[in-house]
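Trainee: Several structures are given next for inspection.
Just so you know, all these numbers are worked out from the coordinates, no wet-lab data involved. What you see is a predicted model, and the numbers here were worked out from it, not measured in a lab. Cβ atoms are built from the backbone, for glycine too; each structure is taken alone.
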Structure P
Amino acid sequence: MARVALVTGGVSGIGAATARKLLGAGYRVAANYFGNGDEAEAFRRETGIPAYVSDFGATEKGVAAVVRDVGPVDVLVNNAGITRDAMLHKMTWQQWRAVIDVDLGGCFNCSRAVIEGMRERRFGRIVNVSSINALAGQFGQTNYAAAKSGIIGFTKALALEGAARNITVNAIAPGYTDTGMVRAVPEKILEGIVASVPVGRLAEPDEIARGVLFLVADDAGFVTGITLSINGGKYMP
């Protein structure tokens, strides 16, 4: 029986690329999304992958729908994320809270909804999408950097908890990737970003998805608690 994979934020950008890669590798895939129903419907038509609207206050209900329709979740990719950029002295509580709740809180909510089943079945693969800016910081992104750094700590702690049950938990820290979020950056700033990347370009979403595919494989059971950086050499700690 094929493994069941759930990708959050899975109808666009890195999430959509990951869902497609998993489908092509033989996984039974479900995606969830928050907001853009037209985009989700286009994704469903193109890929055949079922997509479920996500309410971060009712994650258990959403995961239960995936289990009912597709099967128990063996692989979880916590990819959903937003930005609300502002310098800290101008950042509102709402901007702070929104990013923490979606980027870090969503990681907790979805992992909490699948972890008991993984423990019972003694198998699980969780990949949490962090960011280069969790490692290097970024001007105007104290909220985003805090949330994405929190994901790395969350990953390490949950990796320890899951290891004896054959549950691996890893993070990926993508560099600047050709997604809608990055393309929304003002053109002059984006040009400067690209110029600072040693390989001289943005990542393609598929390049990040390949890293996810490696980490979720059945035979990657000895890889856990790591943060895999895929950033074109821009940050090398």
Structure Q
Amino acid sequence: MNFDLAPVETTTLKETVYIKLLNSITSGKLPPGTQVTIAQLSALIGVSLMPVREALQKLAAGNLISVQKNRRIAINQLSKEDLNELRLIRSKLERMAAREALKNFTDELVDDLERLMKEIDACRDPEQFLEKNREFHHTLYRNAKMPILQETIEHLWWRFSPYLHIYAAEVPDYKALAIKNHEGILKAVREKNAKEVCRWLTLDLKTAVEFVTAALNAREKGRRG
């Protein structure tokens, strides 16, 4: 039987460029509202224009960037209304994932979350903290064993991720607030209490969006002032 399938290739240059640009956007290194040219990105990354163009097409399909009339690339911004809508959608999907995850409860899940809690507590800078924060949540959601749901949650997470960096940069006690919510989630997971897990997840996301919105309001006021 011959299906004429091509051999599996290692990671291509365009995939590497895509991952690099995606990480730069979601980590806030290319903040929302930033405008750049393809040539500038090409020079910064050290590759030709073609893989950058291909990576940008994929980012545009995910609504992370848009092409302006002057052909400059803009990192998409979320309005306060967008952030609230995103919160509502994420809250529903992440609660669904958490409920399904508890149906597949294992001691290994608890061990992984406990390990990540220790690593979160040991974090000394926002970048490291936000990476461990993401890993904590997605470790729980992966246990739902629903890959399409997981993929959808991850995409929505990417869209909100740059704003988490605003949260961490402008809220002095961001870590203490997050740890309190994560401890609540972990305790509820240990007790296999889906209702409490969902309550803490909702509070965690609500807290982040409220502080981000407050920070954005302060920035707007400062620009007008």
Structure R
Amino acid sequence: MSRLLDVGDVCAGYGLTPVLRDLSMHVDAGEVVAVVGANGAGKSTLLRAITGLLPVSSGEITFAGERISGSSPHAIVERGIALVPEGGRLFPFMTVLENLELGAFNGRSRKDMAENLAEVMTLFPILRERQGQAAGSLSGGERQMCAIARALMSIPRMLMLDEPSLGLSPAMLERVFDLVRTVAASHRLTVLVVEQNVADALDMADRAYVIEHGVLVKSAPGRELLGDPDIQRAYLGI
């Protein structure tokens, strides 16, 4: 598989507070990769650095062989990276359909909006039923589906999800993760998910990274990390 995303020795933080410390990781095209760790480990900071929402103080981030660290968030989205932020962050007083249409804002996806809309409605049939409903009135699981569908409307090469389990019941979490697997497989889509629900994230991922205090401490196939005694003790209560 060809390497799509490369994070090399990246340091980033907020003001004088460092969060990521010489962190290096990569994602190959077509992979589902999880970044797991406790709350405050630096997982969301990593996504913010990749998307240009947070400047990188040192190191380099490349996507499809081209440097993106230092680029604007808009330019990074145009290159094919879509982020589903923590909590989805839909526009609550707009309809589901209007939220989805907002996802097709770049020139590459706008011309195919009708086709893409039909495709995401097929993937998420509940959104077809709810398309005229205000997004703020959706259930937690439905909001997460709508946020993922909105990101897919931009026709991304890589989909990034920030804590998709937040606020979901175990049953709905399993449903959302199953949909992520389905989307990744059917669209040959690369997925990077950061998650503190370690067991489900590792079960879903082809490969995974473990971050502690902004430092990469482990990397292995997801199922292999599930059987790691250190991971079981630290995150799974075994």
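Trainee: When mean count of other Cβ atoms within 10 Å over residues 83-90 is computed for each of P, Q, R, which one produces 19.6? Don't skip to the end; give the middle numbers.
Mentor: Details: P: 13.0; Q: 16.1; R: 19.6.
Computing mean count of other Cβ atoms within 10 Å over residues 83-90 on every structure in P, Q, R gives 19.6 only for R.
Trainee: A further question on this structure: Compute mean count of other Cβ atoms within 10 Å over residues 147-154 for each of P, Q, R and report the one that scores greatest. Walk me through the numbers on the way to the answer.
Mentor: Details: P: 21.1; Q: 13.8; R: 24.2.
Across P, Q, R, mean count of other Cβ atoms within 10 Å over residues 147-154 peaks for R.
Trainee: I would also like to ask the following. For helix-only ellipticity at 222 nm (-39500 (n - 2.57) for each DSSP H run of 4 or more, over all residues; to 500), the calculated result is -24500, so let me know which of P, Q, R that is. The partial results should precede the final answer.
Mentor: Values: P: -14000; Q: -24500; R: -10000.
Among P, Q, R, the structure yielding -24500 for helix-only ellipticity at 222 nm (-39500 (n - 2.57) for each DSSP H run of 4 or more, over all residues; to 500) is Q.
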